[in-house]
Structure I
Amino acid sequence: MRRVHRGAFASRLLADELGGLSKRDRSFVTDLLYGALRHERYLLACLEPRLRSPDALPEDVLGALQLAAYELLVRGTARAVVVNEWVEALKRYGKLAGLANAVLRRLEPCEELPNAVRYSVPDALYADWLRLLGEADAERSARGMLEPEPLWLLAYPPEAGSPPEAGSPEVEARLAAEGCEPRPGPLPGTFAVRPPAPLPRLEAFRAGLVQAQNPSSVAVARSLGAPPGARVYDLASGYGVKTAQLAAAGCSVLSVEREKHKLAAARRNLERLGLPLEGLAWDLRTAPPLPSAPFVLLDAPCSGTGTLRGHPEIKRRLNPEGVLELAELQAQLLDTAAALTAPGGRLLYAVCALTEAETTAQVAAFLTRRPEFSVLAAPQLLSGPARPEGRFILPENGLDGFFIALLERSP
């Protein structure tokens, strides 16, 4: 916990530290860390009334109490087991082990908490959700962020000319044969799996039959509506997962990304999938020297507040100033994307963020600057409310939260 509190990412920390453990122990430690981070605000609300000066405790002791509280209050582990294990772990802190013993023996679930505390969401972010999503969907989203996320895969059928959305019984059979327990996802061609080994070790992965991708991300690329043969610019393309998806669907895709190492990783991944990569390294705060295209996709850098399930440490680092800085960058990238969109063409703006500044307010400001664009109704591929500026995807049932604005430039 201490290393996450000081800026480490939970996923990288676990990858570095769990190599020597059994699969069962890796699973337990992963759930313990992610669960305690997802429920952090609630757990601290339950602990603090039983601690005179929680801020005065050593970081490791408070972190251990938080992990123990998760086991006790969320996992439902027997109290005697939790007390014995964690008091033993804290004995090197002397009298503080006795404090832990007293606290954990009396710790009970909290009642009458505001939803933002109950679901461990920062107050300002939950206020945004209430405005953007409405009360019922805000609570659904907050509750959904507390659930573990499966490993999502997108199928790349081996049949010639078959796009990912066609799915593939052969891909599903290959996953099942490797013990992955595939379960069809909410979109054609998507699967939730429980792999018996890390993904790169699976034969289906090495053979280029699957790509790790959340269905919400899959829905973003499909919402663009680009037909086979269409020219598409994938801007701020990152590691190229949407580039691959669009290329496999028959589009002619140019991947534009500032970070050269990401383009190189995307090239290697598309080669694994049997696809070519046309890439350009460019800082999109200014327009690259390219002709306009009929389809432009911008999945912009963002706060990641739609991915708190998989990246719960974001909640600790979120601040209004940082969100506004990201919104300024997104506005610059949107203007570049607009300049690259051909008359009569489509521009899809997407963020895996659920803040007002990065979603509805961003698009409203863009439409004021660029009146030649108008909002089209994005297809409702996954559950989420529509607003005049675009459509949301709710972060429930293992999905990431997204905002999608499908824009059309006048002829």
Structure II
Amino acid sequence: MENQFTEKELGECLELVIDHRGKTPKKLGADWIPSGIPTISAKNVNGGRLVATEDIRYVSHDVYRRWMKEDVKRGDCFLVSEGATLGECMMWDHDYPIVLGQRIFCLRANSAVLYPRYLYAYMTSASFQSEIIGRATGTSVDGLRQTEVLKLKLRLPPLPTQQQIGDTLYHLDKKIELNRRMNATLESMARALFQNWFEDFGPVRARLEIRRPSGLNPATAALFPSNFQDSPLGPIPRGWKVEKLSDVMTFQGGTQPPASEFTGEPRDGYVRLVQIRDFNTSKHRTYVPDTTKLRKFTTDDLMLARYGSSGNSARSSDSLGRVCRGLSGAYNVALVKVVPLRPLREFLFCFLKSNAFQGAIKSMGARSVQSGFRKEDLDVISVVTAPPAVHDAFEQLAADVWRETYANDQQSRTLATLRDTLLPKLLSGEVSVS
């Protein structure tokens, strides 16, 4: 099959290139607005999908029409042209209008010679990414000019084979993305349950109003009181307590190996060093010797960002586990491992994402140039706790949710391994998609 491949420059295979380097609404005499048509920039493209969506800015339809001489269409491929995320790419798989921001190319395949899904798959390959790095230039920030983008090499099998390869890899990615969205929904369900029980006190208010708490069986509903008591935080359910966070959890800080021990590639005897940026991207990978000096996370540890984006949290079986791609992991000084002092793992994971905790962490960050917190800062954060029976019921319900997310995560890792194994073999002709 390998002899059926031909090599072409990317420029020979494209119908359109959109390049808006140096262009902003300000230069069009316009400005951002609260809502409208979204502007996708380099920071919104990572790992083949849209990220940091809360930071997306908007323009009016008038600005959109003046900015976008050509509309972005389903099947177009994006390529980040410079900066820390140089080479990140994704295929646009939506039908709504967008504005293409700076530092990002939009590449439209010529359907007569190049299948869009094959183009995207090829752009994620190690050989293509390596060529991007080789062609990038710059003084302070490496970047890729359009002339160099058009010279990037593609190995193309016949169009029907491109379609088979592209569709196979596309559907693997779609299933992984579906699992990610399912997990986001499940996490929101657990957090909504936490908010209802421990912040809004929904079951208590229902009993106070002589109605059945929504979604609870009689035995669980009976665990909640039917009245309130005063507390330093205002009314709380009778029999519940306001405690210091340090009474229910502590944390273990990470260690920082010498810079001389860092390597960018996995090796025997090395482990993945998880850093603060790994909460948002897996592009940067650092490995260090597997020594007893390192603090390691295990199957289901709660991890919390201590500096930089302090307050970000994740489970080692979820976000951090995907970053490690099956390798054991350690964490550095920017992260801490949360250690529950009682059987309150699910409760604490939800509390760490609550507005109360995030607000407290944000106020601590205002004290210094580098935002962060210390172990003693836990004494100034208050948390409302219930009798053990209520917590036990919550732990069981929330644990069921997280078991489902873990199963989805495991399936996604298996699919990602399959995709990553197939990708170079399919693109080289070593393996036939049939």
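No lab work stands behind these numbers, since they all come straight from the coordinates. Fair warning: this is a prediction, and the values are worked out from it, not measured in the lab. Cβ atoms are built from the backbone, for glycine too; each structure is taken alone.
Key figures
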{"quantity": "Which of I, II leads on mean count of other Cβ atoms within 10 Å over residues 248-255, largest value", "calculated": "I"}
{"quantity": "FRET efficiency 1/(1 + (r/R0)^6) of positions 104 and 144 (r between Cβ atoms, R0 = 25 Å, to 0.05) from the coordinates reads 1.00; which among I, II", "calculated": "II"}
{"quantity": "Source structure (of I, II) for log10 I(q)/I(0) by the Debye sum over Cα atoms at q = 0.08, 0.10, 0.13 Å⁻¹, computed value -0.48, -0.73, -1.15", "calculated": "I"}
{"quantity": "When distance in nm of label points 7 Å out along Cα→Cβ at positions 296 and 312 is computed for each of I, II, the largest belongs to", "calculated": "I"}
{"quantity": "Test item: distance in nm of label points 7 Å out along Cα→Cβ at positions 360 and 400 calculated as 3.0, pick one of I, II", "calculated": "II"}
{"quantity": "Label whose coordinates, when helix-only ellipticity at 222 nm (-39500 (n - 2.57) for each DSSP H run of 4 or more, over all residues; to 500) is calculated, return -12500 (choices I, II)", "calculated": "I"}
